[in-house]
Structure 1
Amino acid sequence: MTATEYHYTTYIKSTPEKVWAAITNPEFAHQYWGNANFSDWKQGSRWEHRTTAGAAVITGIVRECVPPKRLVLSWAGTGDHDDPAKHSRVTFEIGLIKDMIRLHVTHDHLVAGSDMAKGISGGWPRVLSSMKSLLETGIPLDTWAGFESCCH
């Protein structure tokens, strides 16, 4: 199996604390992502990406948590939670450059050509763009508009 990785960088007119909250606060994340992230955000804790109905669709372990600068999560479908070999990794790095934030997201340890790799390659740009719009204007994008017809 060949591993692959994706890197995404965006610049946001915001603060490190607001970007951190956008990722870790369920009510905030739901506004731009459609689903929400739940955890106590302590290293070693489980986290879940849940639908509005409360069903977990992605799960993993908090590997590193340094608010509001760095968050590292393992990432897997719910059926693969107990098999660490099937987890990929997402790293959020939040840096301040003058009056803007540089948010760099790395999603690695993915199996090249897998459904997960295909899904996140189209998903992360939409999610991060919608987050940026919400933080800067107060209005998120219609994050998943046309996603099914164009990307699956």
Structure 2
Amino acid sequence: MRYILLDRITVLEPPELARGIKCVSLSDDIFADHFPGYPVMPGALILEALAQLSGVLLEATMRERGRHDLHAILTMADRAKFRHVVRPGDRLELEARVERVSEDGGQAQAFARVEGKLASEAMLSFAFMQVTDPGVLAKRREYLEIWLHGSIGAR
């Protein structure tokens, strides 16, 4: 099972800020078991949504520095706090702010909100990895186009 937990990136301003959204739906596979009769989005998946957005921001920052071959790999989630339950029907508003970035990796402070109310936050750390597989690179470009523009070639 693959989890793509960004529906749209609404702001991408490297090297500082990214914002995105995840519309939480009862049809998401996870709600079949988490929890029957009381569906709640797992904290680990909220962190994954934040990590996906933060990784895009860090990679975009490195592309601006001429490093198109580096891809962010989550290595640590620190000081994670879950302050508000996220349920089907919620629109998860995601935000990532770069704390530091170099060719070795980076850190981003990330926040998830529902209707402006803080649901979760964490400091996320990443390592950079060189990816040269053409299939992986093509899939990554496809996701980025969809996240930023809604479809491939829709600019």
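Every read-out reported here was derived from the displayed coordinates using simple, explicitly stated rules and does not represent laboratory data. Nothing here was measured: the structure is a model prediction, and the numbers come from that model. Cβ atoms are built from the backbone, for glycine too; each structure is taken alone.
One of 1, 2 was used to compute log10 I(q)/I(0) by the Debye sum over Cα atoms at q = 0.17, 0.18 Å⁻¹, for residues 31-70 alone, and the answer was -0.47, -0.52. Which one was it? This value belongs to structure 1. Comparison across structures 1, 2 (criterion: mean count of other Cβ atoms within 10 Å over residues 95-102) gives the highest value for 2. As an exercise: distance in nm of label points 7 Å out along Cα→Cβ at positions 87 and 127, calculated from one structure in 1, 2, equals 4.1. Which structure is it? This figure was derived from 2. Here FRET efficiency 1/(1 + (r/R0)^6) of positions 39 and 135 (r between Cβ atoms, R0 = 35 Å, to 0.05) has been calculated and equals 0.95, so which of 1, 2 was it run on? It must be structure 1, since only it matches. Taking -0.87, -0.92, -0.97, -1.26 as the value of log10 I(q)/I(0) by the Debye sum over Cα atoms at q = 0.19, 0.20, 0.21, 0.26 Å⁻¹, for residues 23-110 alone derived from one of the structures shown (1, 2), identify that structure. For log10 I(q)/I(0) by the Debye sum over Cα atoms at q = 0.19, 0.20, 0.21, 0.26 Å⁻¹, for residues 23-110 alone, the value -0.87, -0.92, -0.97, -1.26 is produced by structure 2.
Kindly point out which one of 1, 2 the value 11, 40, 35, 12, 1 was derived from, the read-out being P(r) over Cα pairs in 10 Å bins from 0, in percent. That value comes from structure 2. Among candidates 1, 2, the computation of distance in nm of label points 7 Å out along Cα→Cβ at positions 7 and 143 that gave 2.4 used structure 1.
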